[in-house]
Structure I
Amino acid sequence: MNAEAAAALARLPPLKTTLAEAGLLADKRLGQHFLFDLNLCRKIARLSEVGPEDVVVEVGPGPGGLTRALLETGARVVAFERDPRFSEVLAPLGQCCPGRFSLIQDDAMRVDEAAALRGVTGSESAHLVSNLPYNVGTALFLKWVLGSWRPDSLTLMFQREVAERIVAAPGAGAYGRLSIIAQTLCEARIVMDLPARAFTPPPKVDSAVIRARPRPVRPPDPEISALETLTAAAFGQRRKMLRSSLKAFGGADLCRAASLNPDARAETVPPDAFLHLARTWLATRSDAPPHPGITGK
């Protein structure tokens, strides 16, 4: 980042002052909890490993604390903000960093990121770095790892409980469908913890930042769909043995064909074994039913 832009960002008033002058408060209906500590925002930006040659997508910038930190790295930021109240608050960031900050007023759950990025930067390539709204964090994560637009990396803040589900190992209490889908498609780890008191207003739970990279080889879409279908059945009755929970899909015979113990329970089966199970099922079925959505359990 050039010295002029750095000086302009440094002259911006503190985030709390900016919000107070605008008369803005967090909207709990939108899952808003603001991180005012710029040092924490800068740490998240460092953990994302983005720099001057990168484009970053940020969802829900709110007052722009993390946005400032990302712009300080020299990266170009394309922000999606559903709440129109923050347009004026964020406008000075574009003035400080001409050509490096774009605000798109839209709902990230509905937006076509690839088309939006092509319109702004001419390319679909971008990293995701966001303090996600708690009420849609899981849904957004699944949209990004399962959808057709694939970010270069994801550095995302969730409720601690959701972050633990994403990285949970087989046998852990948090291990479930979200763990399997996430780990099949990404390499993910928790890189930072934040207590509830770090936010304004403080949420009822602590938070954590996940750093994830899409795996270089992605299973074909039919295999992912089959994986979603089988994990829905297996974890819908997670205390039952696979021979019972997967009875509609072949039960014990399917498990044996996939070299799985039919007496195992879903919570003990690693992601790669579930993917092999999905492939085995596809190989024996030509009429595989459509998969249901995932809610993070």
Structure II
Amino acid sequence: MRLLLILLVGFTFLISSCSDDTSSSNDGSTKLALSFSGLEALNNGFHYEGWVILDGAPISTGKFNLDASGAIVDLNGNALSNEFSTANKDDLGDATAVIITIEPAGDTDTTPASTKIIAGDVSGASASLTTAHGATLGSDFSSATGKFILATPTNGAETNENSGIWFLDLSSGSPAAGLNLPTLPAGWVYEGWTVLNGTPVTSGRFTDVAAVDFDDPYSSTQGGPPFPGEDYLNNAPAGLTFPTDLAGGTAVISIEPEPDDSAAPFLLKPLVQGIDASATDHVTYDMGNNSAAFPTGSATIK
């Protein structure tokens, strides 16, 4: 009888120990499940990285990219689970926010890049990720508006007037800012575009809607108005001829990461407008709001 009691006590202790170990293992392997809508693959070694905020500090949940279909892949393009965990196995149940950043090629540090694209606060073990979160762009851009005219002020003479675009408003009779856009945080910059025969051509990057933009690769020698815009008169990209006629093309304002993963327009395009085939110069045209196409995501701690 005494031997039997000893065996029973030992067996009970073994069960208790195994139960404790399993609980500890579960606490240490809490995972973050991520899913996205509207995000696109990054180019030239740039990649996304997930972060959780634990005790007020960002901790990485891993680097990843997306393939052409939007599936999560590793940095070599191999299929990757949508479940992530922190390297030091912190309990993600204590996370207060989830942030997705765009990291440059070769990134090895443990600090989030300033280019934060979507984020959300954790509530009930889940978070809805958007650009409106204060850690990212801070806006959903649903109130963004834009106007533009066609004109070529940098060549002086009133010739080839449909070969330039300027994001300004002439409806009052005097030039005024044509774009109503929120101020961007660090890591982001606006860029204007015209799509000609399927080819996007920049009109310049800018951060101030009421100032000259940073680039004028195609304009002529005279000064333009103090607003973002471009005259497409010189140095046409391969496959295009300048001067041209922008009527029938498309006007776009994008939000670009800085540094940028590609020379093409980034997926964030708050304003997009087809230019009427009968458009004429010095007439103010409205742009359409495209914020409904902005990326979103969800994060679940499990």
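Each reported figure results from applying straightforward, stated rules to the coordinates on display, with no laboratory input. Being a predicted model, the structure only gives us computed values, none of them experimental.
A value of 21.9 for Kirkwood radius over Cα pairs in Å, calculated from one of I, II, originates in structure II.
Given a value of 28 for percent of Cα pairs over 20 Å apart, for residues 40-127 alone, point me to the structure among I, II it was derived from. Checking each candidate, the match is I. Out of I, II, which one gives -12000 for helix-only ellipticity at 222 nm (-39500 (n - 2.57) for each DSSP H run of 4 or more, over all residues; to 500) as computed from the coordinates? Derived from I, not from the others. A value of 19 was derived for relative contact order in percent (Cα under 8 Å, 6 or more apart); which structure in I, II was it taken from? So the calculation was done on II.
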